[in-house]
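Below, each structure is written out as structure tokens.
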Structure P
Amino acid sequence: MTRRIVIIQGHPDTDPRHLCHALADAYAAGAAEAGHEVRRIDVAWLHFPWIRNKDEFDSGKVPAAIREAQASIRWADHLVIVFPLWLGSLPSLLKAFLEQTLRPNFAMKMEPGKFPKKLLQGRSARIIVSMGMPALVYRWFYRAHGIKNLQRNILRFCGIRPVRTTLIGMVESTADGHGPGLDRVRALGKRGH
């Protein structure tokens, strides 16, 4: 089955030597080889203001770069979010992007006295995270709290499920194209998972 996949590369640095760039490239290559349609959003290259209050979130003007990202997410049936673990969670620029993107009337519909209606149902997601510590330590000792928040409280709240995770531990801050996990991520791309 051919899938429509959007890769959201969330490393806040545009330097292509970072492993997250290589991981996104590997997933895209595997997906393309298998015939999946692939679009990519590189958050570090986008220009948008940060949301600073509830009014901006609820009814503020959506910046052009965010409208384009929303169009790609609406088109997709599978999202892949790639980022490095920073202070136990996602980098602030990626969080700001998600706050701008997953707003009312795009990700959920708010109705007084009712639970929000999930507007992104029918999509699945894969979260791919690189980190300096062993992945097992993050998952079991720290309980992967930052990833669980993204998975359960953000993506599932919008109706995206299932949300699977791939943790790649013990990595350096840069990669030469031979970093850990690249073959594993390329295989995920081929399967569209």
Structure Q
Amino acid sequence: MNVFTFEDKLRAFVCKLELWLQKVETENFSAFSHLQSCISTLPRASITDIKNSVIQHLQDLAYEFRHYFPECSTCETKPIQRMIRNPFTVDVNELPDEIQEELIELQNDSNCKENFKYDDLEHFWGQIALPYPLLRNIALKHLSLFSTTYLCEQGFSNLLTIKSKSRNRLTEPGNDLRVAIAKSISPRIHKLASCIQAQPSH
């Protein structure tokens, strides 16, 4: 999953929130099947309260998503990103001068055009677009971006565990943190053992 797929999914979810808001405002609860099944048995006043509560919740959720992911609230307008997603449809004049000629060559390369697949950008830019190094380097830099920050957040959680109130004098938690983060990596015992000198010389 690359950063572009992640942005698409986020943008789709924000659009779904807007759709749900429109439906709930007209008392159409079809997006919430459990709520819809039990709402017909409730009195009118309760339905209005539930409707207002759901609208408030959806508005708050949409606001939070737009706050944390502002780029997902608008359509993608960056020409470089459009070029990476599909180099055969982007306008050459929108891109920087230094890559325009190379893009024209790529757009007229029949072999690349036949092998281009929107759902496999990594393969296209990593294996097929080899004759176009400027475009390829730009694309691979964008495609190698981390789409989520969960590993970084996991590191902070481990640091909170390591440097607790009972270990408040720990000044250099770097080595402990390295061991905690690398739990899934198995140590190469044979290599470590071969580096140890059995009887160190004087």
Structure R
Amino acid sequence: MNLAIKRLAHAADVVGVGILLSISTAQAQKTYSVESGRTTVTLADSFVSALKSLDVTPGTVSPTEMKDGRVNFPITGGAIDLDTGRGQLLHSGGLTLTAGKTEVKLQSFILDSTGSEPVITGLVVEDGKLVGRVSLFKIHYPYEISLPLKPDHGVLKGDDLGLSLTSTAASALNAAFHVTAFSAGFDVGTADVKAILDL
């Protein structure tokens, strides 16, 4: 085999390896962007009753809608690793809690499963003053999560996820409304998540 033919053979080998690596990389990709979706929260009767007993009126931050104890939060983006379940889902809208002249806004929620435990964080605004991003709700799975996650035609769903107040959120609400009614673990409700992935 002359030198020219050897060089062509070597080049073909390099191209072949490159193609194999590209295919392997494509197959290995398990993290996908989230295009849109919706998280629907059904508020627990105990949470609604507690608010009512304290004369705290719940409301919404646009474009969130609330009807018959169900609150919808549009998903606007994020990313999820199907192999590990780690990811973040970004939401628009939010909730308002009003008593007298005091108004607390909880908005721009992020469902975050990248840490040691899954939580929902949100921006807290008290009487027009931005407090900051706070860990608001712990997420409790009602079933064992099976990995890797398997979307159905590009849609990833999670139903009946339990939500409870974090100690930080409970302390913030007690301080804002001058009460002691809220505590860590207080049942807030359940969430149904429907995220559309960019596959």
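Throughout, read-outs are computed from the coordinates displayed, never taken from laboratory work. The model shown is predicted, which means the values in this text are computed figures rather than measured ones. Cβ atoms are built from the backbone, for glycine too; each structure is taken alone.
Things to note:
- Given 0.60 for FRET efficiency 1/(1 + (r/R0)^6) of positions 51 and 155 (r between Cβ atoms, R0 = 35 Å, to 0.05), calculated: source structure among P, Q, R: R
- A value of 0.96 for Rg/Rh (Cα atoms, Kirkwood Rh), calculated from one of P, Q, R, originates in structure P.
- Of the structures P, Q, R, the one that 2.5 was derived from, the read-out being distance in nm of label points 7 Å out along Cα→Cβ at positions 67 and 83: P
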